[in-house]
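Listed below are the structures to be examined.
The numbers here are math on the coordinates, done by the rules we state, and not lab data. Everything numeric here is computed off the predicted structure, so don't read it as measured data. Cβ atoms are built from the backbone, for glycine too; each structure is taken alone.
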Structure P
Amino acid sequence: IVKDVIADAFLQQILLRPAEYDVIATLNLNGDYISDALAAQVGGIGIAPGANLSDSVAMFEATHGTAPKYAGKDYVNPGSEILSAEMMLRHMGWTEAADLIISSMEKSILSK
């Protein structure tokens, strides 16, 4: 089912009723706003993974940009990048490796 909506109305809908949506196709700028807002619902952009999928190509990436000024300072959360790698492994069918990442992330979060 395709639902055409205006971006600002959609942003409200996706925040109030996220379970109604499985796939979102949008322009890059709107996608940036939407993905950041949704990431805030689960802990912020530092933890939310990202994927761009087509019929023939898949690319997995963090939902945030780079922050080279923080390199080596233990300020940033690598969770987004790690969970993006987990999604890539699962997409490739490497479920055992993906499961190891999830269990390691869970242990790390619980130890805090």
Structure Q
Amino acid sequence: MTESELRDRLDNAIRQIREAIEERGGMLELEVRPDFRWAGVARLPGGKLLLNTQKTGKEPAPGDTKPVVEATADLTLEGRLIARILFFASKTEVELPGGARKPFGHAGVAKAFEAL
């Protein structure tokens, strides 16, 4: 995945997360850096939500069939991980506490924010 593709997918993920936060009465403040180490905070009725992204630096080898996580975004509420968004070359998934994975999209984001 190229840098621009990763940035587009991160922007899409942040947009959906921002919408979910605004539905719950919060506002996301996000610091965007060129190295994909983005940091954000939102104050919600349930507490402070933190968003941190990072690029793993890993890329799939040619001919490799196993998907490799190229970037992650962690959502924590008051120190408790509520979701991790995994960016693979071909797909994006939401990993919930306990290891359950859902395809990223409106349903996956809603499932992550279900506990709020």
Structure R
Amino acid sequence: MSTPTDEITILGTTGWTATICAEHIAKTFPTNTRWCMAGLSAAKLEALRRDLRAINPDRLEPDTYVIPQLDGEGLDPLVKNTEVLINGIGPYHRHGTPVVEACTRNGTHYLDFSTETA
């Protein structure tokens, strides 16, 4: 397995909770942290990237990755290039399984913000 390009990837970065997570990384993580923002809209990702640049201009800018679709193997190129994937795309009962399976296939650590109980 090759070495991942990014240490952290946030999937669904432009959602409410995931944006807060991205802002936290921009404000508090070491400025050399390699990270990626992933989502369905290139325009929304770029707008958030500009906002984060204003928060901490000394930080390495995150990579961006537009997901063509939320299916199993379609996530592999993103997932195999990160050490830790933070899943912010919900509802988790609909979109969680393909993301967890992609992480399992690629040896990527997974966590999410889910508060769903069923």
Review point. Computing mean count of other Cβ atoms within 10 Å over residues 7-14 gives 24.0 for which of P, Q, R?
Key: R
Check your understanding: When Cα Rg over 2.2 N^0.38 Å is calculated for each of the structures P, Q, R, which structure yields the highest value?
Key -> P
Exercise for review: Kindly point out which one of P, Q, R the value -8000 was derived from, the read-out being helix-only ellipticity at 222 nm (-39500 (n - 2.57) for each DSSP H run of 4 or more, over all residues; to 500).
Suggested key: Q
